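Structures for review follow.
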Structure P
Amino acid sequence: MQTQKLSLKHYIIIGSMLFGMFFGAGNLIFPIHLGQLAGGHWLTAGWGFLLTGTILPLLGIIAISVTRSSGIYDLAKPIGKRYATTFMILTCATLGPLFATPRTATTPFQIGIASHVSASQAPLYLLIYSLLFFSFTYWASRKPTGIIDTIGKLLNPTFLILLALIFGLAFTHPLGTAGTARVTVAYQGGAFLNGFLQGYNTMDALAALLFGIAVVTTIRGLGQKEPKAVAQTAAKSSLLSISLEAMIYLGLIWLGATSLSHFKLSTDGGIAFSQIANALMGVPGEIILAIMATLTCLTTAVGLTTSFSEALHAKFPKISYRAWNRLSCGASLLIANIGLDQIIAWSTPMLMFLYPLAITLIILAIASPLFHNDPAVYRWTTALTLIPAVLDALGAAPAIITHLGWVQQLLAWDDRYLPLAKLGLDWALPALIGLMIGLSWHVIQQGLAARDYKMNRN
């Protein structure tokens, strides 16, 4: 099987495509908001954020490369076909028309337009904006093979130039001193862990599992045919993408912390970013920010829609890629019009449920050569992660759910018996116990098999 050797230019193009697919709505607003919450502890919180916002997505791409999976279903398949199908559908729905894709339209609208129209006019303007937004998304994602041209060569450079302009002004004319900014109560003693959990909101670890299909398709289209070469190219390209993303995250977190000298703590990063842009450049700054936010969110919308459609078409081939694409764009248009705050409120419990399962799956996939991809290790770890993940989802749900009596009883039991429950990490110890049980089972089975083989030979 012949393989085309790729140049540095090819790696940069693939990395640029990955950056455009990863860096979207949440990647702009959540680091800014984190910086305002953490204040003087912005760097500590930033390291926690980078762990889930950059390192984990990189590991996700590596996991797909190591296992040579074609996507999220193949990656989860050792746990069981039904589980893999369910996990894939939930992840696709979260990253697709339920939460992440609608957020790509509502975030730039919130940043660039909402503050300039009245509350009564906002729904109409949001409808018009989201209609145009998802019309372009549908056009750009109608052919999966064209995604590299749409994202890597067109939208990314424009976005990076505009972001560099804002950073340049912020660094040369800082709004304040980040190190002395006030720190909210939650971040006075738990900045790192809170930053870690804030990284969930980017959804990038889940996106890494879904984007694997688009990455593999693009790399093969550039002439890489041999599976090992495809895996190595994916890992190297994703490292370039994630490194750039990490630098931008730290800059945005710092920017949020410095803004506290001029502004009060905002309800979300979109409002804060608009205020910062206005303080640095006036109305032109807000216009630049609106264009920048629209561009970066368009790149992510195209990547999410393409990956959603390809993943579900591969699993359910009777429904065409184009039909899944229409479903994603149409449903995203409808849900976007309920507003950013509602989307974030209802996406949080789903992320608290899916992220522990994604983290353990990524770690297991990377380590799978050590235990010969034994399904028992996957199943024990996942089974003991599942229960606390459900409890985390209930605890992060809107008040209409958390105020239910039976939910409060479950959460009280969770706080009492599972360590780190109040920090949203109650799944960590059960997952570790499940891993130890699975590995022990694997070692015992290997020992029995070796003994039987030896006896049969004798």
Structure Q
Amino acid sequence: MNYIHSTIAQLKQTSPAQCEFYQAVEEVLESLEPILENSAEYQKNAIIQRLVEPERQIMFRVPWVDDEGNIHVNKGYRIEFNSTLGPYKGGLRFHPSVNASIIKFLGFEQIFKNALTGLPIGGGKGGANFDPKGRSDGEIMRFCQSFMNEMYRHIGPTTDVPAGDIGVGAREIGYMFGQYKRLTGRYDGAFTGKSLAWGGSLVRKEATGYGAVYFANYMLQEANNSLQGKRCLVSGAGNVAIYAMEKLYQLGATPITCSDSTGTLYHESGVDLALVKQLKEGARASLAVYLDTHPDAQYIPKVDYPCDGHAVWRFAADAAFPCATQNELTQADAEMLIENGCILVSEGANMPSTKEAIDVFLAAKIAYGPGKAANAGGVATSQLEMAQNASMQSWTFEEVDSKLQQIMKNIFDTASCTATEFGQPGNLVLGANIAAFRRVADAMIEQGVV
């Protein structure tokens, strides 16, 4: 449609050199053609043009001092993208790759992901190009405090509620919340992903990984199948990957790969999850150390990856769970997965598959759960943490896990039914995008031009 293409062209002029952001926008807008063709109301109200422009973009410097007394300066971001459905909600990412394009793509995706949960939360994202790896607790604390010296002005329990993401766990959330409390004099639910000792929620750490596996199982159940007995490829070795593997084992499947920034681990008999947790949550060591305990496993250093993709996707398996980062699964990877018998892909990371890879999955008609649907369990449980904070309650693990399972079932049902409604049954990319867009767009119309 000319309407969509002109919007994308205009976006490239007003937001130059933001390739990841363009990719996310194009993937969503192109799948919206069926609903935009039949509704002049969305075009009349300039919904698309308003959706692709953040309500607010905050960029700031973050000066901090290392343990040797050297001064460093990083760049911080908070993109408050859309508050139509509720307070801005989305994580903070601390990683050297962070830039405006990465944060905007994540924030744009967050609008639709949050809408799919059915919960009252808008979309936002933030972070900094700071690398916590190799830094002492003192250095990370000073960085987080400096970051919060600017961020505290923009967040709060009913305005913008950040959480963690890559490089930001309970430690970093603790340091930021402590500085927020010092600066504002308030003890409120301005963050999620907090420690259980002071307002955090059970299941929050596990939620994204668990949710991606629950979503995968719902896709298989639709075809009278299940994860029982399936061999699974998992990428990453952070919270999402670790707890995806944990849930896979609980449902009778066997994860045989995981990966980190230095390489890929393959263990034919099944990944030793307890050891991976020890290496990554405790020692913060490379997966290469895994071979000291399991010499029968294989470790492929990153320098030996295929030039057209990633080693983690080149093994025979029934299902794949990309749980690391954006664009980690290429067209060549996707073709190899299909050739090796993969029947399901459920995305635990944000936009981990390239557009060309997604086209391969859709053409092959395998069960494909896009990130904004399959990995929404994390932000959904963040909202459950907000609800517990607001009511000054603490729910049991079983209560939160039960709510998470129901939310993931609702997301799958919504995406599946919407895909069928628009004549493409099984296309959960189209179903998720249209369902989320419709919820946000209708609310935007009702709230007027703001």
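Here, each number is a calculation from the coordinates, and none is a lab measurement. Computed from a prediction, not measured in an experiment: that's the story for all the values here. Cβ atoms are built from the backbone, for glycine too; each structure is taken alone.
Given a value of 32 for percent of Cα pairs over 30 Å apart, for residues 188-371 alone, point me to the structure among P, Q it was derived from. Source structure: P.
Using Cα extents along the principal axes in Å as the calculated read-out, with 61, 60, 44 as its value, let me know the right label among P, Q. Numbers along the way, then the final one.
Values: P: 85, 57, 40; Q: 61, 60, 44.
Going through each structure in turn, the value belongs to Q.
Here mean count of other Cβ atoms within 10 Å over residues 12-19 was derived from just one of the structures P, Q, and that gives 23.5; the source is P.
Using the calculated result -14500 for helix-only ellipticity at 222 nm (-39500 (n - 2.57) for each DSSP H run of 4 or more, over all residues; to 500), pick out the matching structure from P, Q. Each step should come with its number before you reach the end.
Numbers: P: -24500; Q: -14500.
Traced to structure Q.
Here distance in nm of label points 7 Å out along Cα→Cβ at positions 52 and 404 was derived from just one of the structures P, Q, and that gives 3.6; the source is Q.
For relative contact order in percent (Cα under 8 Å, 6 or more apart), which of the structures P, Q scores highest?
Values: P: 31; Q: 15.
Sorting by relative contact order in percent (Cα under 8 Å, 6 or more apart) in descending order puts P first.
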